Each structure stands twice: as structure tokens, then as C-alpha cells.
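Structures are listed in the sections that come next.
Computed from the coordinates by the stated procedures, all read-outs in this text should not be read as laboratory data. What you see is a predicted model, and the numbers here were worked out from it, not measured in a lab. Cβ atoms are built from the backbone, for glycine too; each structure is taken alone.
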Structure 1
Amino acid sequence: MAYSLPEGSSQQFANTFASAKTITAVTNANPAVATCASHGYATGDEILLASGWEDATDSVYKIETVDANSFKILGLDTSSTSFYPAGSGTGTCQKISGWTAIPQVLTISASGGDARFTDVNPLAKRNGIKIPTGFNATSITLSLGFDATNANYKTMVGIARTLSKVAFKQVLSGGSVQYGYGYMSVSEFPKLNNNQVNTVDAALTFLGRTMSYDS
């Protein structure tokens with residue numbers, strides 16, 4: 001059993017993606033293995049996956065190379081053909097590079113990602129039933145110390161204004177890493193409160209799964 005603390009963590013984004021490589025097959029396995037001719041990746045690389053499997057697409061994964069033409073998608077369990085129909089996971093992948101630090105992060109709050117249920121109340125049963133149906137969309141809000149001259153902040157504002165999508169990476173002090181992919185929205189008008197630094201909010205809304213790795 002171990003605990004982690006927020007001190008020493010870092011939050012980063014990337015909007016730099018290598019050219020898309022075609023994935024011609026993905027196995028139903030844990031972890032899934034992708035066939036991608038001459039991919040050129042190394043174990044530990046971070047990729048953005050676009051897949052015919054909606055439950056796997058628009059997500060950031062770490063990979064482990066198998067050979068020059070295939071790699072494991074770590075953390076992606078596609079054993080269930082109900083969620084991942086055989087032969088339907090083809091698509092593209094892009095290596096992520098050029099991570100940029102999100103500056104002066106003061107607090108982070110998350111919403112969503114919790115289980116979603118459908119309530120069922122059979123007429124002959126006095127106790128209702130909750131059937132799990134998946135998970136709610138995940139988003140996070142970061143409070144940043146406001147500095148209009150900060151180059152990284154300016155880049156974030158530009159991304160938000162063009163509605164571009166970014167990869168998100170959080171590294172905790174203990175070494176675990178979290179990933180997401182989606183839209184970034186950044187406030188340009190600071191909040192002012194007595195005896196507090198001026199702040200702005202940056203929000204990220206994720207399109208696919210949020211993944212967590214030990215290191």
C-alpha cells in the first residue's frame with residue numbers, strides 16, 4: 001500500500017504529433033497488439049490512438065515494441081469481443097512529442113469519470129436495481145497563477161481560441177503518470193481576491209479514456 005502527494009507533480013500538454021501511421025490489425029488480447037508496418041517506435045513511447053473501436057479511440061497509451069511491425073498497447077484490454085468486435089480495431093497512431101509544461105499550477109479539480117447507472121424498477125420487485133452502463137465523461141480544471149507574459153500560457157490561449165485538441169500528461173511525485181486527450185479551454189481574464197495571487201482557469205475535457213501508468 002502506498003500514498004502519493006501532490007507536491008512535486010507536473011502537468012503538461014502536447015499538440016505536436018508525428019505523422020499518422022496505419023494500423024492494419026489489432027488483436028483481442030490483454031494487452032492488445034497492433035500491427036503497424038515499419039512503425040519505428042521504441043518501448044515506452046506515447047501514442048495517440050485513433051481506432052475503429054470507440055471504447056479505445058481518442059486516447060493516449062504507452063507502448064511496448066514486439067518487433068519492427070507490431071507493438072503492444074499497454075493498458076488496453078480488448079479481450080471482450082462484445083466491446084471490441086474482432087477485426088474492427090484498425091485505424092492510425094501518432095507518436096507524441098514536445099511536451100510543454102502548464103505554468104504555475106496552484107490547484108487541480110476533477111469531475112466525471114465516475115460510474116454511470118440505469119435505474120430499473122421491476123413491478124414485482126420492491127427493491128430497485130442499478131445496472132452499470134459505463135462511465136461519465138471526465139474533465140479537469142486547473143487554477144493557474146496569472147501571468148500574461150508567460151510564453152506557455154500564451155500558447156495555451158492560442159490553442160483554446162482555435163478549438164484544437166491536445167494530449168495531457170500528469171506526472172506525480174511518486175512516478176505514476178496519467179494521460180488524456182481532448183479540448184483545452186483557457187480563461188484570459190484573471191480572478192482577483194484579497195490576499196491571494198491572481199488566477200485564471202484552464203479546463204480540459206477528455207474525449208476518450210484517461211490512462212494511468214506506474215511510471
Structure 2
Amino acid sequence: MGLVELFLSGGVVMWPLLGFSLLSTTLILERGLFWLKLSQQQDQIIQKTLLLYSTQPQRAIETLKAHTQFPLARIFLAALTLEQGTPDDFRLALESAAQAEMPLLKRFNTVFESIIGVSPLLGLLGTILGLMQTFSSLRLGESLTGAAGESASNVTAGIGTALVSTAAGLLVAIATLLFANLFLGLYRRQRSTIESYAGRLELLYRQYYRRYLARQRSAS
């Protein structure tokens with residue numbers, strides 16, 4: 001049995017399962033590229049920014065403005081562009097900006113969860129529909145010889161093809177679940193990274209703010 005025949009034997013539910021698989025593949029590729037780019041470049045930019053900020057705050061801000069495609073750069077900019085805010089204001093700005101970035105980091109999680117939950121159910125529905133159609137062709141009360149035996153043989157073959165939809169549903173759900181868990185792990189890791197870098201930046205800002213107050217007192 002060829003691939004096309006195997007697909008068609010699964011019944012009508014194979015079409016939404018195909019749609020789910022294409023959607024899942026597209027979103028997995030998008031998320032994969034997003035996290036790959038983030039892991040390769042963001043840390044270098046943030047490390048450079050932290051080093052610059054202790055001696056050249058304005059250059060650090062300019063570096064962040066040139067890399068606003070990264071969540072941490074946007075979070076840092078939200079706090080660093082405050083007009084001489086207090087350390088408490090600075091922390092509040094960091095926390096608010098970080099919370100605003102969380103939906104982007106968790107993007108498509110709900111879609112993945114829906115695909116994981118619905119795909120096996122669609123597969124089971126396809127199997128039930130296939131079995132109903134198969135057993136409707138079996139005439140009970142006949143001996144398993146001649147035409148009746150052939151009918152029973154067809155039932156056995158029909159049960160096998162009816163299970164195709166269940167296998168397809170499980171395959172789509174399992175593949176999506178593996179990548180969804182991978183992206184969830186990357187999200188948790190990124191959240192810890194944001195907290196760590198935000199803490200380091202806050203310490204630097206407190207030092208900068210103390211120097212600023214000292215200059216203000218000296219000038220007065």
C-alpha cells in the first residue's frame with residue numbers, strides 16, 4: 001500500500017490531521033529559528049552592554065538600540081531610558097518590561113497544546129468511524145465460508161486500515177509534544193537569564209545613581 005493509499009484509508013479525519021501537522025511544522029520551524037538566533041547572539045550583546053554601562057552608559061544605550069530585536073535589549077532600554085529615575089523606579093521598569101516580553105517568549109504554546117490534545121482525539125474518531133463502516137458490511141448469522149468468509153476477511157483488513165487514523169493522530173501529537181517541551185525548557189531558561197542579567201544591571205544602576213547623587217551634592 002502506497003503512502004497516498006494509506007493516507008486515504010484513514011478516512012476524512014486525515015485531512016484535519018494533515019492540516020495540524022503542517023501547522024505544527026511551520027510553528028516549530030519559526031520557534032526553532034527564534035531560539036537559535038537568541039542563543040547565539042543575545043548573550044554577547046548583553047555582556048557587551050553590561051561592560052560598557054559601568055564606564056560609558058550612553059554607548060551602552062546606543063548598543064541596545066541597535067539590537068532591539070532581542071527581548072533583553074528591549075527590557076534594558078525600558079529601564080535605562082528613564083530620566084534619572086530612582087533605583088526603585090528602575091527596578092519597576094525592568095520588571096514591567098520583562099513581564100511584557102513573556103508572551104513573546106511563550107508564543108504559540110496554546111496552539112501546540114491544542115494540537116497535542118486534539119490530534120489523538122481526531123485519530124480515535126477516525127478509527128471509530130472506520131470500524132462502524134467496516135462492521136456495517138458484515139452480515140451476522142452467515143457461516144465464514146464463501147462470500148461470508150470473504151466478508152469477514154474484508155472486515156479484518158478494514159480494522160487494520162481504520163487504525164491508521166489513530167496512529168496518525170498519535171504521531172502528530174507526539175512530535176508536537178517533544179518540540180513543545182523543548183521550547184518550554186528554553187523559555188524557562190530564558191526567564192532565569194533575564195532575572196540574572198536584570199539583577200546585574202540593577203546593581204550597576206545603583207552604583208551609577210549613587211555617583212550621580214554625589215555629583216549633585218558637590219555641585220550644590
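At-a-glance table
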{"read-out": "Label whose coordinates, when helix-only ellipticity at 222 nm (-39500 (n - 2.57) for each DSSP H run of 4 or more, over all residues; to 500) is calculated, return -29000 (choices 1, 2)", "value": "2"}
{"read-out": "With distance in nm of label points 7 Å out along Cα→Cβ at positions 95 and 119 derived as 5.2, matching label from 1, 2", "value": "1"}
{"read-out": "Read-out distance in nm of label points 7 Å out along Cα→Cβ at positions 23 and 39, computed value 2.7, structure in 1, 2", "value": "2"}
{"read-out": "Parent structure of the calculated result 32, 26, 16, given that semi-axes √(5λ) of the Cα gyration tensor in Å is the read-out and 1, 2 the choices", "value": "1"}
{"read-out": "Comparison of 1, 2 - label where relative contact order in percent (Cα under 8 Å, 6 or more apart) is highest", "value": "2"}
{"read-out": "Structure from which 5.1 was derived, distance in nm of label points 7 Å out along Cα→Cβ at positions 7 and 63, options 1, 2", "value": "2"}
{"read-out": "Which of 1, 2 yields 5.1 [distance in nm of label points 7 Å out along Cα→Cβ at positions 167 and 199, calculated]", "value": "2"}
